[in-house]
Structure I
Amino acid sequence: MKNKPTAKWQGYEKRPVWCSVTSRELARVLNVSLQTINNWKMRSILPECEPSDAHKGNVNHYRISKIRAWLEEKDSEEIEWEWIDEFIKPAPPFADLSQAYYVVKVCHNVYEVEKPLI
């Protein structure tokens, strides 16, 4: 793919980046049609969908950090640490990302971020 689309994450800034968006939400964020998202999925242009065990129904879910990493040509873990640095103040000393996931899951209202969909 020559030119990657420009993402408009308005409305999703406070959602933890390790959470997911549906194909429809992703189409809105990237300002493309749902059919384009499905075409990219079939051609393996998009990052892999999240496992369906956690999600019911015939809906594809994409991890926000993986989509942003694909668009920004960064590592998804780097995207997750950037989100933590931006939204968790003062930053507790995290040994790894799983600790940060837990803190946000439990304290989302303290940090005024969207409740994680984990």
Structure II
Amino acid sequence: MSDQAATISGLESFLRLTSLREKAISTNMANVDTPGYHTQDIDFQAEFNRAISTPQGDGENGGMMQLEPAAREVPGLMERADGNNVDLDREAMAMSQVQLQYQLGIQLIRSQFHTLLSAIKDGN
């Protein structure tokens, strides 16, 4: 696999993880009033490191994210009397972070495709 293809594959992993984390945060926010619900999150850095260190396969997704990232309960959050531990301020901050990460990933992919397009045009 070329360096360019590996970079794009890594960025694809980055965007996919960002999207999955955004879904986990949205689920937490939607369950703020659900008794007994505990906050779930994805360890973005650990899952991204795992995704980019996974050998590329022949499968549909190239092997990069065939293993689903594990959403885990977030330890150490204060639990309310109803057993719920969702903190909307924490979730809003995490959502802002994940939105910035996604925008960065999109910009980087655009840059990679622009570089590819330039190389194609210069080759003709």
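Rule-based calculations on the coordinates, nothing more; no lab input. Keep in mind that what you see is a predicted model, and the values were worked out from it rather than measured. Cβ atoms are built from the backbone, for glycine too; each structure is taken alone.
Using relative contact order in percent (Cα under 8 Å, 6 or more apart), single out the structure from I, II with the greatest value.
Details: I: 28; II: 34.
Structure II gives the largest value of relative contact order in percent (Cα under 8 Å, 6 or more apart) among I, II.
If you work out volume of the Cα convex hull per residue in Å³, for residues 49-96 alone for I, II, which one comes out largest? The partial results should precede the final answer.
Details: I: 106; II: 121.
Largest value of volume of the Cα convex hull per residue in Å³, for residues 49-96 alone: II.
Identify the structure, out of I, II, from whose coordinates log10 I(q)/I(0) by the Debye sum over Cα atoms at q = 0.09, 0.10, 0.11 Å⁻¹ was calculated to give -0.25, -0.31, -0.38. Each step should come with its number before you reach the end.
Working: I: -0.25, -0.31, -0.38; II: -0.34, -0.41, -0.48.
The correct label is I.
Using the calculated result -21000 for helix-only ellipticity at 222 nm (-39500 (n - 2.57) for each DSSP H run of 4 or more, over all residues; to 500), pick out the matching structure from I, II.
Details: I: -12000; II: -21000.
Comparing all candidates, it corresponds to II.
Comparing FRET efficiency 1/(1 + (r/R0)^6) of positions 17 and 33 (r between Cβ atoms, R0 = 25 Å, to 0.05) across structures I, II, which is largest? Numbers along the way, then the final one.
Values: I: 0.55; II: 0.35.
Between I, II, the highest calculated value is found for I.
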